[in-house]
Every structure is written in structure tokens, then in C-alpha cells.
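Heads up, there are several structures right after this.
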Structure P
Amino acid sequence: MNSARPQYPEDFLDRLEAVWGNGFLSPGGPGEVREIVRGLDLSGRCVLDIGCGTGGPACTLVKECGVASLLGIDVEPQILARARKRIAAAGLGQRIGLCLVAPGPLPFAEAGFDCVFSKDSLIHVADKAALFREILRVLRPGGVFAASDWLAGENADREPAMRRFLELEPLDFRMATAAETEDLLRRCGFVRVGSRDRQAWYAREVQRETARIEGPLRERVVAMVGEEIYDRWIAVRRALVEVVLSGALRPTHLRAFRPADVRS
């Protein structure tokens, strides 16, 4: 991901924020951030945001959920440059820090965070077991991992819509099922592991999003990137609608805890 050819070049960031709102590179905006952490008391807590993107989720966690300090990490510098501007504009620079990291072990000491948060970035991670062990390590005993991710449905391997989507989608996606992900989290040492399927919600959202891209947003996107890139992107978006409606791609919330009485 951290290469001369980024997965998220500037024009792609422009398109995603046009659809999902300033500061957001995945669906749902502040409301979905609140849903991911619903029921958790994050007041005064220290949070690590993995794959923080352009800063929208971080700002929401601090402004609306009472997080005292947040460190956002990402692997592409142009993403963090946007996040810095957004955080500064929100007046949150004293409470939100940002760090460029390389894929691999997290460069943080053990037990430094009350919560590890991530919104729709784990789909890019090939070795999820290694990342989950790192998340467990940097969480304080009793700390929580709260995330959303795009997972595969049980029918994904045999669903033609999934094959078409992955053929068209330029991003590098690595998806497991909810059952496989929960089992992996437990094997990595987490307890109180659970997931919440968000496919029904996103099936409605993705159709609205794509209708906007085909309609009121079309001229804006074409002005950004030209007809050729727009045509390729709308083909990906139509394939995304199909694969979500088929149930082969299932946005999911994940939650798991580091045991309170076990040290890594």
C-alpha cells in the first residue's frame, strides 16, 4: 500500500469525499462512526485509529464521543495531509495526532490504548492474524477493539457478482467471512468477540450513492477526472451495488476485548 503508486491518489480521494462527505472515505459519515462505538463509554479515553483516512472519524470520536486523545495512523502520506488540514480546521490539533506508518507491526508500546478503532480499512490487510495480535498487544487489559470492515458473505466464493466486482475494483481487497473473522479474533487472544451485520443498511445506501453519482454528482466527477475515469468508476459502483444486494459483500461491525487479567 505504501508505494510509488498509491491506492488512494488525490483524484480518488476527491471522488470518495464527494460521495461520502468531507473527511470520509467509506459510507455512513458521523452516524456510522457512532454506530460502531455504540454502547461504549469512550469519555476521557485514549484511542488508536487504524486507517484513519482523511480525519472524519477521528473528529467525530473526539467531538461527539468524548475521546480525550486520539492517534490516527495510515500508510499513505497524501491521505494524512488531508487529515491534518481537516483536524486543524476543526480546532482539534491538541487532541488528535497523526502518524505515517509502514504496513506491519505497530510502532507502539504494549498496553498504550484504551480502544483501537478502525473504519473500513482492514479490508486491505492481507495478514489479519498478525494485525489482530498487534491490536491485542497495544490495548490495555480490558481495552476494546471496535471496528467496521467489509466482509465476505458465506456465498462469496460461488457468487458471480463477487467475481465481477473484484475484476473491476482497482483496490486490493482481502475479505473473510464474519464467522472466520470472529474465530480468528478468538484465536489471537480476544474475548467477548462479536459482530453485527450491516448488509441490509448498506444495500439501501449503496443504491442511493450510485444514483447520486449517475445523476447530480456526474458533472462534478467528470470535471474532476474526465469521462474515461468516470465511466470506469461508475462501472465499479454498479458492480458494487450488485455484489452488496447479492449478500456476497457484507459490511460488518466487529467488537472484541483484551482480557482484563491476561498480559501479552
Structure Q
Amino acid sequence: MTPDLDLAGRLDAMRGAAPLVHCITNYVAMNIAANVLLAAGASPAMVHTPEEAEEFAAIARALTVNIGTLSPQWLEGMHLAVAGAKGAGRPWVLDPVAHFATTYRRQAVSDLMALKPDVLRGNASEVIALSGGQSMGQGADSRDPVDRAEGAAMVIARQHGCVVAVTGPVDFVTDGKRSLRIAGGSPLMPRVTALGCSLTALVGAFLAITPREPFEATVAALALFAVAGERAGRAAQGPGSFQNAFLDALHAVTPAGLAGEAMLAAP
């Protein structure tokens, strides 16, 4: 483990602050994302309507935007929420779910990227397509390996001045200068809907605590997810029991346990 990341200290600080995370996410992900944040030690709020999104984003400690179930009203709320977050100096995270699938989604993500997210979290197919490459993605599912997206992630990070997290069996995080891989998790994780969307929310929780250290915050969130996923995988009998075991594991991982079990490696 890289000592200066201080995974134990970051988890302890996040739980101590229990930051309010404003989540604009899809209908499929709302429940599990809220439960993931609660189990990990943060406080979720699911607010998307234009009438209150901007005001609420300024109250929360961080904003996460997920385009999974997109609509004109939700997109307006996303833009207003980003304006509110940026106006209050709050960090924000973008999850470009299946942005390559339709013209509407591609334009939506292009417009949101122009608003400069602090962190972009997606699967390999989403990241490859966002860099202008040809991906094999199908809907929200990635058909590309993470290592094929590492170069694309670095290009996006440098062009947009953000941290890019490519998640999969072994995650990859880069800010365009530094990069790390995070191993762990379980093969059952892709069998439970919206866990990736929930990880985006968890990134927001850690980013809320250290908004000026988005690389380190993102690594801490992904490491916690991986450690909890590996623990849950050993206890679960299948996808149904995995979800319950995963929430329990998120709650049970101690700062010392995270520091001791996280598997980080430089590329």
C-alpha cells in the first residue's frame, strides 16, 4: 500500500463527518446507492428536480450526477445542481452511464463534461467511448477490459483536468500524472444492479472530506468498495445474499482493516 494515501485516516474522517452527499442518480440505483452511503458512514440525499436542485447542492458537501435514467427535466436539474455546487465551492462527480448509446445521451454528457467535474467514474466501455475510441459496450454493461481503457482515461484526465476512475475487476484511477490500480471485489458484483452507480456516490462521500485531493479520495472510495466486495464474496451464496453481505461488510470494515486489506499497485 502507498503510505501517503492514508486510507485509514480518510475512512475515519469520512465516518466522523458523515457528509451529506447530494445524489442525482437513476431510478434503478436510488435505493442501493442510499444504502451504500449509509452503510459506509455518509448521509445520502436524492434530489433531482430543477425547482430545488441548485439550492440543495449548495447545502450538501458533495454532488454526484448519474445519467442512467435521463430526461429533459432531470438534465435541467443536473445543470442547476452543478451550478449550485460550483457556486458554493463543492466538488462533484459525473457517472456517464451508457453515454454512447444515443445521440441525446452523448450530447448530455458532452455538455456536463464542459462543466468540469472533479471526478469522472465509469466502466471501461464508457471511458473508451468518451475519449473518442471504439468501445464494445452494450447499454450500461462494459464489454471492454479495464486495461484497454487506461490510455483513454489518462487522455480524458489531462484534457479535462479531472480524476478518472475506470472500474471493473481491477480498477484504474488517474489524474493524468499519477495512476493506481485497485484489486479486490467479487465476481458477483456485476450481478447486482447499480453497484457501480453506488460506487459513484461513495466517491462523492470521500471527496466531500478532502475536495482538494480528488485522486486520493477516489482511491480511498474504490479501495473500501473492493475490500467490502471481497469480504462479501466469501460470505455470499449468490447475487441476492451478496447484496446484503456487501452492505454489512461496508459497515464492518474498520480503518485499520481497510489499510491492511486494500490491494493497490502502480501500473
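Only the coordinates and a few stated rules stand behind these numbers; no lab work does. These numbers were taken from a predicted model, which means no experiment stands behind them. Cβ atoms are built from the backbone, for glycine too; each structure is taken alone.
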Check the numbers for distance in nm of label points 7 Å out along Cα→Cβ at positions 127 and 231 across P, Q and tell me which is largest.
P
Taking 0.90 as the value of Cα Rg over 2.2 N^0.38 Å derived from one of the structures shown (P, Q), identify that structure.
Q
Note: distance in nm of label points 7 Å out along Cα→Cβ at positions 87 and 119 at 2.5, derived from one of structures P, Q, originates from structure Q
Supply the structure label, taken from P, Q, corresponding to helix-only ellipticity at 222 nm (-39500 (n - 2.57) for each DSSP H run of 4 or more, over all residues; to 500) with the calculated value -13500.
P
0.45 is what came out when FRET efficiency 1/(1 + (r/R0)^6) of positions 95 and 223 (r between Cβ atoms, R0 = 35 Å, to 0.05) was calculated for one structure; which of P, Q is it?
P
